[in-house]
1. Taking 18.3, 57 as the value of Rg and Dmax of the Cα atoms in Å derived from one of the structures shown (P, Q), identify that structure.
2. Starting from the value -13500: which structure in P, Q was helix-only ellipticity at 222 nm (-39500 (n - 2.57) for each DSSP H run of 4 or more, over all residues; to 500) calculated from?
3. When distance in nm of label points 7 Å out along Cα→Cβ at positions 165 and 197 is computed for each of P, Q, which one produces 1.9?
4. Thinking only about distance in nm of label points 7 Å out along Cα→Cβ at positions 21 and 85, which of P, Q has the largest value?
5. Looking at relative contact order in percent (Cα under 8 Å, 6 or more apart), point out which structure of P, Q has the largest value.
6. By the measure mean count of other Cβ atoms within 10 Å over residues 237-244, tell me the structure among P, Q with the highest figure.
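What follows draws every value from the coordinates through simple rules; no lab data is involved. Keep in mind that this is a model prediction, so the values were computed, not measured. Cβ atoms are built from the backbone, for glycine too; each structure is taken alone.
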Structure P
């Protein structure tokens, strides 16, 4: 079973259309693909029918940006009903926050004599504007050499054109996912630049507010870190998830299906063994 439960299209900060993403997943022999764009489910509006074959099942998902301990945390929702009112309202609010952040960046850019950001963003298919889009704008204008350069020098919290966004709480995100019938998964837990002690507290608090799963294996994660994530997962009685966090074919080290198998420690707690799993792939069809 190859389940890639974390991927993005160009409706957030990915590069592929939903159809192209699905085609790539199929060619990479993925069995279950969750499309989890940041703060939007727009991708599913552009699929006439949710494709489901004997070899590939598509799962409705989303990745919600949250605030925890004054830092940004991401929670993935799997098997959601995208039409559910609580979730829909939250995603609309999140998209509005993204737009306001982009407008604040645009004002900073204009003060520096750089115009055209909002016009540029208006040409993109994205429904959830992110800093990656602004970084690409800076690259196209010759202001930044790369996205790493853009973030380090211009778009970080202390960057010249940076602007903070105050996302919803983790509890709010989890509650919205539960209201929509989904399973809430804490995404890529080792990427938050926190100590092991603080990471353990994050996972514990996530479980307390109703979170049900933890991404244990994902792209570019070494075996020791996978083992650490597996231990955190089991210690908190969570379900283990896997996903590439795929954005672009250019980033070949984060390609669809490219991650390690779940360790034996949590193999029997794979999220696709969740009692409600059989219902999730059928939601919204």
Structure Q
């Protein structure tokens, strides 16, 4: 949702398109069961493939997978082999962001925070090593259940405790004793808790720490499309669709987070479309 809101803000100011339809398609499969709850990658891929095929009904020109877990799952889906639509995953944006900063500061280190699925797959790590980054400069931390806790209530005290525990564990694993530390928030939910991560990192890492947020990188990339001389202040139709029901308390929490970023996003969120048949869940 933070990527959705940031794109809307960019486009409202200056757009190469006069009329825009933006749809936030929530691929969360079950009310209390996300993709990390499925036991195998094959199960996750089958469910996400169903969601991707359902997106075709909206006739998209582009699909942005604004979720690190789903970006990791995407290459395992049949859809990835057959689609003619441009699909961009946030993992690649995160890898580029991390790589640029590590290359600019050769003594630095990165901690990659993500969901267990994202970290276990080691996609970020493999790509960074292939791009020439020493594996000793990379620490990965899978944050079990943190994304779900943030999804339900980003202001909960439990969220702060979980972030502190994960940062402490990550700091204890670092084997690169010098230089600046970059903390890459490689789960789109984690950016909402940037300040909590910063506070915990200041406590457990006694070096300069800089937060990297791939959410911002992905949203900014959309606007890399060259703007013609006749740039527009476009008409933007924004919709939020979801297979699962969002409790009013959850919506209220995200309204608090996004109200100063994009009022259009807030309106779409508060008027979201709940469709239990949005896509089929078969694992």
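1. P
2. Q
3. The correct label is Q.
4. Checked P, Q; max of distance in nm of label points 7 Å out along Cα→Cβ at positions 21 and 85 sits with P.
5. Evaluating relative contact order in percent (Cα under 8 Å, 6 or more apart) on every structure, the highest lands on Q.
6. Top value of mean count of other Cβ atoms within 10 Å over residues 237-244 goes to structure P.
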